[in-house]
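See the structures that follow.
Laboratory data are not the source of any read-out in this text; all were calculated from the coordinates shown. These figures come from a predicted structure and were not determined experimentally. Cβ atoms are built from the backbone, for glycine too; each structure is taken alone.
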Structure P
């Protein structure tokens, strides 16, 4: 099979606008359905959400899903039926394994500032696992000019745990910075541009763009300006 980089342009994503919430859906979600975009490998959802002050998602159920929240601006308050309560800020990575079932809420606790975050869902490697929660902070200097592992199945190198064969990396780049990321044989990658823009193997990706990568040996990433990206290394 020839190498393939399939760009998912930001402006073609699904959209849900409820006034208090402006959400862009990389893959089919809620009332947005596109059979071409049902996920990629174990990656099922990437929603870019902007929530107005004092609003949010009331208590609702999940099961059999690995849910990662990654805040870009503002604050996100989390509560769940496991007794967890926390506030997530830029630099924090939160993982909730819904497993056999969990209730949770996500709210913008600020009275004045919006919150901008990515909500990511991954299919777990097994159904019916025990629900659990984990949160960890990664300071900017830990991600500057490099791809830092923030989630993995083995929780190696200080990453949080994902119950799936996925390595999730985050990187911050200034203009002119770049990195080369080698892909092991048989692995696939999804790149999501959280902020700014990046050149991936010669192709420019703008903020909100994603790209599926198949049969490439490596990812060459260069930032023409300040950028923040996520890289999913998938089985």
Structure Q
């Protein structure tokens, strides 16, 4: 089972300071055919203009992953964390019983381009927590590097869900494959560039839903790809 979701079919909202594309229903964009995929609930491709950002707001019972493509995102939260997230960083915040945070682009010139990912938790009502790790381009070059998992294996960030998230960079002859076990499902999101996935040509912003079996990536052209292994 392969289902292609084209970039131009996503929801779109341009607020001036924020230009956002929604892979799944979010805020004013509602599409009953795209409410999520398994526990994967949100993939928003956001561009935050210089000097702008998300003021302090709250979340609860959600695993929130931020993946920066360009620029930097300054984060502060009610747990006392304060950091700048830059390309290569993966930030995971488990909202649990409730957390408040803000995210800003403090640059005076360039936009911050990042992916905001929400995954529904396996257990609700847990204590909020935060984690941030850096994964170099070399670690992701020509392979799928595990960046988030239920147990933090292989140096990934840990999350409160039986899900695995991989990131890879592909160009030219570089290729990789991932097998999704029986009873699980895969989701491929192309963050930028172009690549062929299971024979389907995907451009930036495109996604491919899969069932169990092999996911093969090849023929990349400056491609950066996220692959989800979901229950």
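Kindly point out which one of P, Q the value 19.4 was derived from, the read-out being mean count of other Cβ atoms within 10 Å over residues 85-92.
Q
Taking mean projected area of the Cα convex hull in nm², for residues 125-172 alone as the quantity of interest, name the structure among P, Q where it is greatest.
Result for mean projected area of the Cα convex hull in nm², for residues 125-172 alone over P, Q: largest is Q.
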